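Presented below are the structures under discussion, each in the form of structure tokens.
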Structure P
Amino acid sequence: MLDLILLLAVGINDVSKTKRILAVSSGGGHWVELRRLKPVFDQYKTAYITTNADSGVDVPDNRLYVVTNFTRRNYFRVIFLVPELVVILLKEKPDVIISTGAAPGLVCLALAKMLTRARTIWIDSIAARDCLSTSGREARRFADVWLTQWPDLSGPDGPDCWGAVV
């Protein structure tokens, strides 16, 4: 149910293969959560961005871009990530960009707001149980739909909770 609601919320209300989705996440748990939404993504032209080259086995029939990862501990790597994402955004021309985190997904949503007309969705990690992740807190500035997977973290000013991906 969450998958259908997500796409309807950003204006994709048909099952046309002409709609383009860009699904972005770091590796590990972020990738697992994003991959859980793959059945709905399969209805559209979907490309994936991740930080782990081994993830290609999970999406064999889709385009996969592997980009530079960065965290608070190695934030300087963002100088490599930004041009990679710009090229992908200009090439893919997505209608919707969805991210389950972390930092590379946040940067992608921010760049999308500057370079495209794509609608953006942020789903904060299920691991962010007690409080939003650092990227999740920042995502409110760039996400058209800003979500947490924990009802007690939602609020009138956001994020919303529409259920859990996992």
Structure Q
Amino acid sequence: MTDPVGRTGQTDRFEIHQVVLRYCRGVDRLDLDLVRRAYHPEGIDHHTGFDGGVDEYLDWVRTALQRFSGTMHIIGNHLVDLHGDRAISETYGTAVHWTDGSEDPRRNFTSGFRYIDLMAFRSGRWAIDERWAVREWTRSDAGRLMDREGPGPAGSRDGEDPLARLQARFTDGSPR
């Protein structure tokens, strides 16, 4: 079924899922502009240790993530209940946090979470109006990190990440 502006439930669900995935990429790559675009300007976030507006959230997450060498958010089940230009999105996931050279369990852990999002379609796009990041469980990974087994591509949180370098090929006009 298509509404008067050409949207369908299927495309809405896809676009909402893309919001969640881009948010996770933004957090993992420390691309806070990408995180910001997941929210409407007046968006609200409720996280473990934080409760407030999107601008304050970005400041908080920048500081919080600098304690880690890296994070990786893995998305599982995703269900969307559409209500016109609003939707309830529930996403199950696992987030891995690590810090090289540290055995501190608060800097090396994996947690299971759910994002419960109130999404809204405004200004031609779906984005988060309000998010509840529900922590379901946490497990310490301290003492479990191993050195890389050999040379090869490695992730980074800057312009040297393989994804950033590949994307740059397209933005400088030469997709080699």
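Structures P, Q were shown, and distance in nm of label points 7 Å out along Cα→Cβ at positions 34 and 58 at 0.8 was computed from P.
Work out which structure the value 1, 7, 14, 18, 18, 15, 12, 8, 4, 1, 1, 0 belongs to, where P(r) over Cα pairs in 5 Å bins from 0, in percent was derived from one of P, Q. This value belongs to structure Q.
Suppose you compute distance in nm of label points 7 Å out along Cα→Cβ at positions 122 and 154 for every structure in P, Q: which one lands on 4.3? Value 4.3 for distance in nm of label points 7 Å out along Cα→Cβ at positions 122 and 154 corresponds to Q out of P, Q.
Here FRET efficiency 1/(1 + (r/R0)^6) of positions 42 and 98 (r between Cβ atoms, R0 = 25 Å, to 0.05) was calculated and came to 0.15; which of the structures P, Q was it taken from?
Attributed to the structure labelled Q.
Throughout, read-outs are computed from the coordinates displayed, never taken from laboratory work. These numbers were taken from a predicted model, which means no experiment stands behind them. Cβ atoms are built from the backbone, for glycine too; each structure is taken alone.
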